[in-house]
Structure P
Amino acid sequence: MAGIGFVLRKLVQRDDLAGIVMGYLYAAVVSSGPWLFTIMSLGLLVLIGNQFLLVEELAEFRIVIIYNFGFSLVLSAPVFMVATRFLADQIYSRDVSRAPGMMFGALLLLFLLQGPLVMVFYIGYADMTPWVRVAAIANYFLITGIWLVSIFMSALKEYAAIARTFAIGMFIALAGSVLMAPDFSVAGMLMGFNIGLAYILFDLMARVLAEFPHPIRAPFAFLHYFRTHWEIALAGMIYNMAIWVDKWMMWFAPERSMQPSGLISYPLYDSAMFLAYLAIVPAIALFTFSVETRFFEQYLRFYQDIQQHATYDRIERNHQSLWQTILESARNLLVLQLTIAVSLILLAPAILDWLQASALQLGMFRFGVLGSLFHAFAMFLMITLSYFDVRMKVLTVALVFLISNASLTWLSMQWGLAWYGWGYAVAAMITFAFAYVLVARHIKRLPYETFIARNTSIG
């Protein structure tokens, strides 16, 4: 996201409070648009939907969105991760003529691979009315498309237009769901929600085509990246599985609920964790327009000077500046996120009471906020590793997160309700510690890694 980060940084550097506030808001939308849209829309619709739907019908709508959001993210990750790398290489080589074709080719690949699975699930397994099935399948494809098209948002650099697209899409989704729910029940609510998603998807696609006005050609040129960059595809899928594995496992807790459709979930745990995830939005925004851009400048200077045959002293100074930038940025992020996390943990009873949430969610929410603090830092460290193209290290961090989250969540389930969420929190701490060791070791050995370890001419 460094590309759009530089654009947003100019906005933040304006000498007024409005520029800072708008910079944070735009960075939050650009970096977390689909995620923020889904959580905010779902939360508002659950509150509003009580006036139009029965509790069971509202629960069915909610669980369809959660299933589609989670499984589309995990199953789409290998494709959009590889597509992201392909697009980045195209931008670096200053030849983006294949970008539009790649977008359509990747969309087609995602739909062909996932379509049969989705249809078998909603038609062959879920016990739903025909129209709910149709709306649920359409919802899955729309969310999948938005995941993919979102990779172009940094390249577009139109932060205001992107934010406006998500805002209008959310309004349409809310209005459509409210208008259609009284007459068409769950199917109407899903269809209304889908109209908002469709607006976001097609508007973003139109902006991509306007930014890259090239004919559609070589739509599957990116496929060879699966062979040369398989670690990226696998890391993307495993990392997103790690994010969701505790939710999936908690769906089998004794307190879970099963809908008449056959879909299972644990609403108390899911909503507590989704609410806790909102705590990291400010840190993601700061990382997007400040931390990553500062790091990227030092990163670029280090390698450009090497390409220009700089002296050892110059390379060493750049090396130290890079490490110092990482430490200073980490300090700023820590102050921000730690302040937010401690405040939310202390104010948790009042927040849940204001949201009319169950008191049983108090511990889950607090564990979720604590876990999200370390989860955010682990994610930033994985991005840092990705800059140095150490793909196996990124994959290893994702594996550590998945294994630790699954095993510790299982352990917390054995200990009972008071410990729900503890597994995710501790797993995030372990992942952060492991990622920090890898990053620190790699950065401190960066000259050696650059000239010796990753030098293809030596061997």
Structure Q
Amino acid sequence: MKSQFLLRLLDLLLLLLLAFYIVGGMALVPLHGDEPTQIYMSRDYVYQFQQRDLSLVTYSDPPISEPEQDLRLLNGTINKYLIGLAWHLDGFSVDDINEQWDWGADWNYNQQNNHAPSEALLLAARAPSTLLLAAGLFAMFGIGWQLGGRPVAYLAALFYALHPVLLLNGRRAMMEGSFIAFSLLTVLAAVWWLTTPHPLTPSPTQAGRGGIFARCHTWFLAAMLGITAGLALASKHTAVFTVAVVFGACGVWVLFELQRRKGRGGVGTRYIVSALLQLVGAGVIALIVFYVLNPAWWGDPITRAGQVLDDREALLDLQIAIFGGYDGFGDALAGFGRQVFVGVPQYYEAPAFEAYIPDQIARYEASPWRGVTIGGSAAGGIVVALLVTAGVWALLRANDIPASTRWLIGVWALAMAATTVLLTPLEWQRYYLPVILAVVLLTALGAWRLARTLRARL
């Protein structure tokens, strides 16, 4: 008992040290032009929670403020509300909030005309995203534990906390920190739901008091899945791919269990039906959470969804026209390899920014807070790819990992890779974060499996 307590204490100490490392480099991250825009969007915190005027944040035609309404439809809401709360607690007021970044003007214009935040305001605005990135560390640790106990959990946490791409994007005052955290929490909640003794694995005690407890427990896990999925969707709309895949994988597994149990009596079937009801309930909760956190969608969510899709498509077309997109599938695969396996931090997308922040980049690169990665070069990228391959092989063959966990993680990782390759039109590193999370996990699993095999042979 004492040794287990000490091990748990060691787990917590490691996670706290890694969380401190994530937070420690927040102030040094080079500025991105989307950070001032996210801070500008935090005015919605004032409209909704200080002025309590919902007419300023719900959809209107014609809009009260067209730029603000367009940003509400295109972006998630979690980050802007948390930024508003952060600067409010730090003593700032709405009068201190900058305008959105003007991409048509240069650095000096934006700095001199209140389109950039003060250093203190920027630091306050970065705190929510950075803290959520640190929260995602605990979720990654939990998923790693489900795949291989303490060794895989430790490796997954280390790779996550030291990954330069995750650190760069998650520390900024942008949507990526909340997107990463709630995406991982959605995956973890689904793993727990599938592997906890419940309708899929009924025990003899379920006929009595133990059964009531088990059913309540799995309903709680299903509710957790719904809440985390809703928060992921409200963090960034592209989380819909993660949420859809996780729910789909869970649903297919339940149906597979239903087919496998046919002819074994009615009890198993009843519990499978209960599991399907839990999954549907989780989906409803996810939609409710998203709807509540998106006032711009209130009243006519179907029309708003279509409008968001149209606006997102128009924005991508504009980005491709300005910056250039991939020239065919082979070019997209090459970009996938560079961003996912090599993973050199991309400090800016607009080429003009190269002349604006060279000193900030040099300072960050020279600091111990920039992270460490196995990749970073072509040779390192090959090593990462080999470790990921070993991790995929473990998912296919490792009988000591629950089959439902292997199924869920495998489907999630494959779907993140496929959607990224097929749907990412240009090489912007932020668009690769979902698959990078899966790669971090598979790298940890593959490294542990290879080390264990090597040790056994030696």
Structure R
Amino acid sequence: MTKLHTQNAPDVKVIKPHFLLGAVFFGLSVVLMVLAKAHLFGPYFEHHLLAVVHTNLLGWAMLLVFGSLYQLIPVVFETKLFSEKLAYLTLFLTVSGVLFLAYGFWTGNFQGLFLWGALILYSALFLFGFNILMSYKDSSLKNVKSFFIIASIFWLFFTQTEGLLMALNFKWNILDTNNLYHLKIHAVAGLVGFFLQMIFGVGTTLIPMFLVSHKHSEKPLWPSFLLLNAGLLFLLSGWLFSPDIKWLIFKGYFLIVIGILLYLKFVRDAFVNRFKRILDEGMKPTMLMFIFLFLPIVLSAMLMWNGKPYSNEAFTISFLFGFSMIFGVINMIILGQTYKTIPFIIWLDTYKPYVGKYQIPLPKEVYNVKWATWQFRFYLVYLILFFISFLFEIKILLEISLLFLILTSLIYNYNMIKMFTHKPILKPLQKPGSDEKR
């Protein structure tokens, strides 16, 4: 855990607001999902559902990515964050942009605040990428871990450019094809190119660290990186420029899948060779996430071989693919890693002056471990029930699944508040042997 903090680490005041505001957005996305329950059995591009998705991904997931990466820059790049002031500005713009964008999606008004939200958010994500790239520029460490992250920044820029063009297309019709066609490009670039690749890049450091694995092999990482990005280039360029050249699209898909499987081999090797045999409440969701990753792989294969992209069957599979990626993969690892990174950051900020002077608690004692365990169980039940309810259109099961999601959100925000309001608990150092005699 000490690797998470070095002399190059940014001020904790830069990091904390990202996690706290991210938790608020998670709660907001759950509220919106409950309000949009009447639309959950409809098409995935319904505007209420797009409000939920963007609030979840850009409000919660993105802010936690920002905060986590700012903290990890000294570890992954072995250099300081380029600009802490730029990080504050990025945070302000991101929060403003997401709120405007979500309001536009929710109301179905794709003018005014919606367009401003798209422009502000584009600026925010550009500044985030600029900050990371300038930090990388000063780094002497050029390895596969950093390459995953830099490549994910490229795909973030591509995703947001597509998103901005789609937003502008509502008013000015600047695209040759409709927004529904570009939505799949936007989604794959964002979910796989940015989020999944960012998870891979950060995971190459955190997973072996938290599993205490020292004998794992990193040989699959370079082939994974190269195949994943080559596949994205083939697939997305095929969709954009040569949709009739099927072999280009299928080749891209296969390369992406092989790249993902190679990374999973790395994860499996770290898991098998771990020293820490019992997984805690942070690593259970993380490891389960990599198992869930097989579900979108299977669903995407079904989409690739579906000859009718605009059929009801294709819409159903597309919805489940997006749901499995967002709620089964991205949200799952965030819920897990929240309890690995944030407690340590809070603990270090609170107790650093007292180390060696007082008896102090462990990082996991700054939150409620029991409730964190139940949070994981509730979220798992939500995933299973929601998936079944959608497949068979069972409304009562949908209602029950959303109750478990609400419980997950309440526990998550409770623990976040508990961590951020934690006060030092100091006890005098005991003399050697005093306990044994008593």
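Determine which structure produced the value 4, 19, 19, 14, 10, 10, 10, 8, 4, 1 for P(r) over Cα pairs in 5 Å bins from 0, in percent, for residues 94-149 alone, calculated from the coordinates; the candidates are P, Q, R. Structure R accounts for this read-out. When FRET efficiency 1/(1 + (r/R0)^6) of positions 38 and 350 (r between Cβ atoms, R0 = 30 Å, to 0.05) is computed across structures P, Q, R, the figure 0.10 traces back to R. I have 0.9 for distance in nm of label points 7 Å out along Cα→Cβ at positions 62 and 358, calculated from one of the structures P, Q, R. Which structure is it? Comparing all candidates, it corresponds to P.
Quick note: the coordinates plus some simple rules give every number you see, no bench work behind them. For clarity, every value in this text was computed on a predicted model and none was experimentally measured. Cβ atoms are built from the backbone, for glycine too; each structure is taken alone.
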